[in-house]
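Q: What follows is a set of structures to go through.
All of the numbers you see were taken from the coordinates with simple rules; none came from a lab. For clarity, every value in this text was computed on a predicted model and none was experimentally measured. Cβ atoms are built from the backbone, for glycine too; each structure is taken alone.
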Structure I
Amino acid sequence: MEKYIVVLITAGSAEEAEKLSRGLVEEKLAFCVNALPGVRSIYFWDGKMCADEEVQLFAKTRADRFEALAAWVGENHSYDVPEVIALPIAMGSASYLQSIDDWLGPPATP
């Protein structure tokens with residue numbers, strides 16, 4: 001498993017995206033969160049096809065923070081089932097990855 005991950009989260013509005021982004025960084029669950037507005041999501045929910053404008057969040061963090069990050073998003077998101085999926089960072093500049101570690105602090109102990 002990769003040490004560093006990017007977590008994808010969608011938000012229903014710019015205001016919610018800002019709240020989630022700031023909260024994730026302030027709580028040291030993510031080092032940086034990018035918000036990409038104007039994402040069109042097509043999905044199946046509650047027995048019907050849906051199409052909505054959303055904001056896509058990209059949260060850079062470590063794998064050891066994923067469970068806490070997912071729990072925090074679940075508690076602070078307006079959706080019943082928010083998107084919280086992680087992709088591995090296979091490679092990155094050493095200085096950027098060090099910045100993630102510097103902000104998040106030491107890895108969680110089991």
Structure II
Amino acid sequence: MGFKGMPTPALAFLVASLPIIRVTLYTDQNMIYMIFTNSYFLAATAIAGFFLMTSNFPMFALKFKDYKWKGNEFRYSFLVISVVLLIILQVIAIPFIIALYLFLSLIIYLSNMQYD
């Protein structure tokens with residue numbers, strides 16, 4: 001149960017978070033600020049997002065059939081890690097949460113390939 005390609009809302013959250021991060025980090029102008037405001041990074045993010053949205057790469061959905069741990073380990077792990085990142089990093093956590101979503105989808109895909 002999941003998606004083929006990156007869901008549009010996930011990419012929309014990522015794109016919408018970048019200007020907010022820029023405003024949030026403007027006073028610090030640290031390494032994260034320099035990365036998120038770099039033109040090459042923004043162009044690469046747009047291109048990667050386009051390819052991820054139109055790909056056939058399977059990605060997990062946050063839909064639950066039941067609320068048991070077994071069978072929902074990745075969903076619960078994703079939600080807990082996302083909440084912790086939001087508490088610690090606030091709005092800066094959004095790109096990291098999207099990266100976590102991609103990473104967990106890749107792990108699920110590779111583990112399913114192993115058992116097929």
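Q: To test your reading of the models, identify which of I, II gives 48, 30, 22 for Cα extents along the principal axes in Å when calculated.
A: Working: I: 43, 27, 27; II: 48, 30, 22.
Label of the originating structure: II.
Q: For structures I, II, which has the highest computed value of distance in nm of label points 7 Å out along Cα→Cβ at positions 40 and 80?
A: Evaluating distance in nm of label points 7 Å out along Cα→Cβ at positions 40 and 80 on every structure, the highest lands on II.
Q: Could you tell me which structure in I, II was used to calculate FRET efficiency 1/(1 + (r/R0)^6) of positions 24 and 48 (r between Cβ atoms, R0 = 30 Å, to 0.05) as 0.45?
A: I
Q: A further question on this structure: Using the calculated result 3.2 for distance in nm of label points 7 Å out along Cα→Cβ at positions 16 and 64, pick out the matching structure from I, II. Before the final figure, lay out the partial values.
A: Working: I: 3.2; II: 2.3.
It traces back to I.
Q: In terms of mean count of other Cβ atoms within 10 Å over residues 56-63, which of structures I, II is highest? Mind dumping the intermediate values first?
A: On the way: I: 21.4; II: 13.5.
Max of mean count of other Cβ atoms within 10 Å over residues 56-63: I.
Q: A value of 4, 19, 25, 21, 15, 11, 5, 1 was computed for P(r) over Cα pairs in 5 Å bins from 0, in percent, for residues 8-71 alone; which of I, II is the source structure? The partial results should precede the final answer.
A: Working: I: 4, 19, 25, 21, 15, 11, 5, 1; II: 3, 14, 19, 17, 13, 12, 10, 8, 4, 0.
Only one of I, II returns 4, 19, 25, 21, 15, 11, 5, 1 for P(r) over Cα pairs in 5 Å bins from 0, in percent, for residues 8-71 alone, namely I.
Q: Here is a further query. Can you tell which of I, II yields -23000 when helix-only ellipticity at 222 nm (-39500 (n - 2.57) for each DSSP H run of 4 or more, over all residues; to 500) is derived from it?
A: Source structure: II.
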